[in-house]
Structure 1
Amino acid sequence: MENVISALEATVHRILDRLARDLAGLGLSAGEVNALARLDAPLTVAQLQAATGQRASTLTGILDRLERQGLVERIANPRDRRSFLITLTKPGAKTAARVHRAFAQLEDEALGSVSKRSVKGFFEVLAALDRVSS
């Protein structure tokens, strides 16, 4: 019997390779793509960290690079002046839209022949793995 963790890890690597090919013109790392995919609305760094699963130190570097590229900006959080919100710039929103399209195309291709029940079960497995990994 195949190990779920090793199968998931292998699939994640193949997904990242596919997305790297599909988004090659953007010149972004997988972590940068992941962050842009999650920034539909302004988020605190902690919210973005939870959404992406990145370590705080890794996410800081990702945000620094995205900010230097003009894709995101840090703005003062009006609810907590000690923190910042991460928001997309206009070029960042355009880039994020391209990322979303690539994600949607890959997901449509993969899930076109899979039942909604199976997809729901997959998300249940992911949630269980997330709970024990945190």
Structure 2
Amino acid sequence: MTPRFKGAFTVLVVDDDPSVLATYGRLLRRAGYTTLTEADPCKVLQAAAVSRADLLVLDYKMPGMDGLALLARLRHRACRARCILISAFLNDDVRGRAADLGVDRVLEKPVDACQLRETIHDLLPLSGRLAPERAEA
């Protein structure tokens, strides 16, 4: 696959499963995104790189802190990146909390690679530039 806008956007993937991180990371790099991966949600809170992220891809169920708790803390720090929540444990409560935190899409595991790529392409504009309200974050 030829990158459409190599390096134009940064996607941060947080998942405690190393194989998921490797798979998503490879998929996103091949699609032309700058990709950051992290297995420990607590480390994300300590990393300066999160401020460069245009899109967060968060697993819901992780040890220590779930994806929505991580997102709440990032939102409290004025992180305005778009967000995809991925989970095998979806219910109305999780979907409601996700909506309250501004999650753009919720995907149920297992996620097909094409589905993830299409969802990301839907959320990040083709021009390679974010809308002004996202770019200011």
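Brief remarks follow.
- Entry that produces 28, 19, 14 once semi-axes √(5λ) of the Cα gyration tensor in Å is calculated, selected from 1, 2: 1
- With helix-only ellipticity at 222 nm (-39500 (n - 2.57) for each DSSP H run of 4 or more, over all residues; to 500) derived as -21500, matching label from 1, 2: 1
- Sorting 1, 2 by distance in nm of label points 7 Å out along Cα→Cβ at positions 8 and 96 from high to low puts 2 first, with the largest value.
- Looking across 1, 2, the calculation of distance in nm of label points 7 Å out along Cα→Cβ at positions 32 and 48 that yields 1.3 traces back to 1.
- Here Cα Rg over 2.2 N^0.38 Å, for residues 64-119 alone was derived from just one of the structures 1, 2, and that gives 1.65; the source is 1.
Taken together, the values in this text are just the output of simple stated rules run on the coordinates, not laboratory data. Please read these numbers as outputs of a predicted model, since none were measured by experiment. Cβ atoms are built from the backbone, for glycine too; each structure is taken alone.
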